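Visitor: What follows is a group of structures, each given as structure tokens.
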Structure I
Amino acid sequence: MTRLLLDEEFRTWEVYGTAGSFGLPEHSRIVFHCLSEPNRRALWAEQEGDRADVEAWIEGASPEDLTAAMAAAEELR
């Protein structure tokens with residue numbers, strides 16, 4: 001499950017949940033990937049629950065909730 005988010009600078013972000021796969025840590029995370037600027041590092045925010053819980057949260061979250069989660073997110077390294 002992915003969603004798109006437009007930030008205050010009109011960049012488009014893809015938002016999705018992940019847990020453990022592809023070299024990411026075991027903790028569930030919300031990942032924000034900038035589609036407008038592909039060279040920009042992705043952001044992540046840790047989330048309670050498993051990947052299905054994170055995806056359900058993303059699906060039900062308001063744009064304001066997603067924006068707040070992105071504001072608190074860290075760069076993925």
Structure II
Amino acid sequence: MFSFPTHGLWFFYDDEISIYWTRDDSFEVYKGEKQVNRFVTAEKPKDSKQAEQFADEWLADILQEEKLRHADAF
């Protein structure tokens with residue numbers, strides 16, 4: 001049985017995407033119950049608001065890269 005981490009903070013997005021902040025400088029990215037990526041920030045977020053901002057920006061960058069990658073195919 002899958003057990004999600006619980007000592008950090010979760011941010012939830014569309015399409016079953018969630019990002020888990022470990023309360024240090026690292027974030028884990030999940031699609032449903034599967035961890036699909038991980039990223040580390042240059043600095044530890046000072047609070048949950050800044051952590052959410054980092055998560056939002058990271059996801060926006062990844063989605064933009066995906067759009068550009070698919071646009072090149074056409």
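Visitor: So if we calculate Kirkwood radius over Cα pairs in Å for every structure here (I, II), which label has the highest result?
Guide: II
Visitor: A further question on this structure: So if we calculate distance in nm of label points 7 Å out along Cα→Cβ at positions 14 and 62 for every structure here (I, II), which label has the highest result?
Guide: I
Visitor: helix-only ellipticity at 222 nm (-39500 (n - 2.57) for each DSSP H run of 4 or more, over all residues; to 500) computed as -12000: which structure among I, II?
Guide: Of the options listed, only II reproduces it.
Visitor: Given that relative contact order in percent (Cα under 8 Å, 6 or more apart), derived from a single structure, equals 19, which label among I, II identifies that structure?
Guide: That value comes from structure II.
Visitor: Then there is this: Where does the value 1.5 come from, among I, II, when distance in nm of label points 7 Å out along Cα→Cβ at positions 38 and 54 is the thing being computed?
Guide: Attributed to the structure labelled II.
Visitor: Taking 2.9 as the value of distance in nm of label points 7 Å out along Cα→Cβ at positions 30 and 46 derived from one of the structures shown (I, II), identify that structure.
Guide: The read-out was computed on structure II.
Each value in this text was obtained by applying a stated rule to the coordinates, not by laboratory testing. All figures in this text were calculated on a predicted structure; none of them were measured in a lab. Cβ atoms are built from the backbone, for glycine too; each structure is taken alone.
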